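Nothing in this text is a laboratory measurement; each read-out follows from the coordinates by a stated rule. All of these numbers come straight from a predicted model, not from anything done at the bench. Cβ atoms are built from the backbone, for glycine too; each structure is taken alone.
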Structure P
Amino acid sequence: MSDTREIERRVDALASTPAGARLPDDARTIVRQLLDALEAGIVRAAEKDPATGEWRAVLWVKRGILLGFRVGGMIDMSIRSSDGDSTLSFFDKDTYPPRALTLADGVRIVPGGSSIRRGAYVANGVVCMPPMYINVGAYIGSGTMIDSHALVGSCAQVGERVHLSAAAQLGGVLEPVNASPVVVEDDVVVGGNCGIYEGTVVRKRAVIGAGVVLTRGTPVYDLERQTVHRAENGKPLVIPENAVVVPGARAVKGDWGQSQGISLQTPVIVKYRDEKTDAATALESWLR
C-alpha cells in the first residue's frame, strides 16, 4: 500500500487540473491506490475528531473519488449467459466496477442481486441481504447487517453491529466535497423505509423507527428532554446516543392551515433506549 500522504498530495494536484486539460499518465494509478486504501479501511471519506467528537468530511478523499469518474472510461460490464446472449446489461466507468470479494473477506453476501462498488470498505462479519447496494467511499463496520433493498450511499459511514433494515436509505454525499457526511455510529437500529440524508449524524445505540426521514433541515422534537434538536451554525443534525425516534406530526402555523387541520410530519424522540427497547430490537444471532 502506498504512503497515504503521497496519495493525498497527488490527488490534490490532479484535482486542480483544469477541466478539459489532459491529466498526467499516473492519474489512473493514483485513483487505484486511493480505492485500495478505502477498501482496506486505511483512509475514510469522513473522520471523527477525537477531541470534539464531531464528524467531518475528508476533502481530499472525496476529490479523489470524483477524480476516478473523470479518468474512467465507459465500458460494457454486462453479464452474459453461456450462449453469449446478454442477460443483464451494465455500462459504467471502468474505474468503478463491482468490488471483487472472496470467501477470505468474511462478508456474507446472500444471492439475489446485491452489489458493492469498488472503493467501499466492508468489514469482516458484515451481512448483505439481497438486493442491496453499497456505493464508493462508504465504510461499513463489522457485524453490521444491510437488509434487502437498503442503500448505503457514497461516503456514508456506518459503524459496527448496525442493522440497516429493509428499504432504508443512507444518502450519498459526494458533492460538494465539504458537505457534511451521513454517519450512523455503532449499535444503531435503522427501521424499514427510513431515509437518513446529508448533514445527519446518528449517535451510538440510537433506534430510528420505521418510516423516519432525517435531513439537515429536519427539527427533531425530544419529548423526554423537552427540547428540539436542530442543525445550527453549519453543524449537522445530531441524533443523541440511545435516542428512540419515531414518526410524529406537528400542527402548521397560520389561520388557514390550522382551520384545515393540517399538520406536518416530524421525527419525535419518545424515549431513550432501555432494556425493553434492547429486547425489541435484538437480532437473532443465527441470522448472521
Structure Q
Amino acid sequence: MRMNIELPGWLDACRPDDALYADAYEGTPAELRALLKTAIAFAFHRWPPADDEEAASRRSARSGFSHSESSRPAGWAIASLGPGFASPARLLSALVPAILAGVERILVISEAPFSPAVCAALELAGLEDSFLLDGEQMPGLYEDMRTLCPEGRVITFPDAEGNFTPAQQELLHSAALDGMPRLRDLPSPRILCLHAPGSFHEESLRWLQPDAEFLREPAPDIRAAYVPGEASAPGGLPFVCGPGMEACWPGPSPEFYRTRTCSAFLFQKNDPEALS
C-alpha cells in the first residue's frame, strides 16, 4: 500500500521554472530524444513494472521449513547531481528502475542548474520532482524524507570533474550511518565504440556520455560497448548495445529500490496449514 508521501513544503521554492524543461526538450534534436525514449522503453521491456506489494509463502513437511517473503518499493529516492553532470544515459539507467520498482517519490537535486541534456531526460521520463538546493539544504532534505519514511535510497552523480561535492559526501555519509542503501555513479567510464568515426552513432554517444573515455580496441575496465551489429560484438563485456540503443547503460535493477523481508521457521508437524 502506498504511503502518499507529501514533500516538505519548503521544497516548492526550490523548483526550477517549468520552461527550463520545455525549452530543453524542444532544443534537443528529435533523433537524440528518440535515443532517450528507446532507453526508457528498453528498461520497461527488460523489467516489467512491479506490484506495490508482493508476498509469497511456503510450508513444506518434506524440507522441514516454513517461510514467507514480501517485497515493497522504497518510499523515496534522492538522486543528487554534481554541478556540471551531463550524462542523460547514466541518469536514466539509474532512475527508470526506480519508476519500475514503484518508488513513490523520486527527487532529483543539484547545487547548480541542470544541463539541457539532463533536463530533456527528466522531461521524457516524467520525473517532475527536481530541485535546485544549496549545500546546506541537502542534509535537511535527507532528514525530512527519512522522517517521513525510513525506507529510502540515495544515488549520487559526480560533478563535471568526476568529484563529489562536500554536500554530496555528507549525504552519502548520513545514508551510510543510517544503513540506507546508496549508489554512486562512476565518472569517466571507459566505453568501447566500434561505430565509424564521425558517424551519428559515435557523436550521439559523446552527447550521452560527455565525460567518457572512448576506445577503439578492447581494454581492461570497459563498462560498455556499442557496436554496428551482433556479429561485431566482442565477447566477455558486461554490456553491449547495437545501433539505436546508444542511450542504454548498465544501471541498477529495480530490485535495488525494493525492500524485502523474510520470515523463516522450522516446520511444525501439527500445523493444519502445512503443505507436504
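Okay, here's what the table says:
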item	result
Highest-scoring label, criterion being distance in nm of label points 7 Å out along Cα→Cβ at positions 158 and 238, among P, Q	P
At a computed -9500 (helix-only ellipticity at 222 nm (-39500 (n - 2.57) for each DSSP H run of 4 or more, over all residues; to 500)), which of P, Q	Q
Among P, Q, which structure scores highest (criterion: distance in nm of label points 7 Å out along Cα→Cβ at positions 6 and 262)	P
Structures P, Q, by mean count of other Cβ atoms within 10 Å over residues 14-21: label with the highest value	Q
Entry that produces 26 once relative contact order in percent (Cα under 8 Å, 6 or more apart) is calculated, selected from P, Q	Q
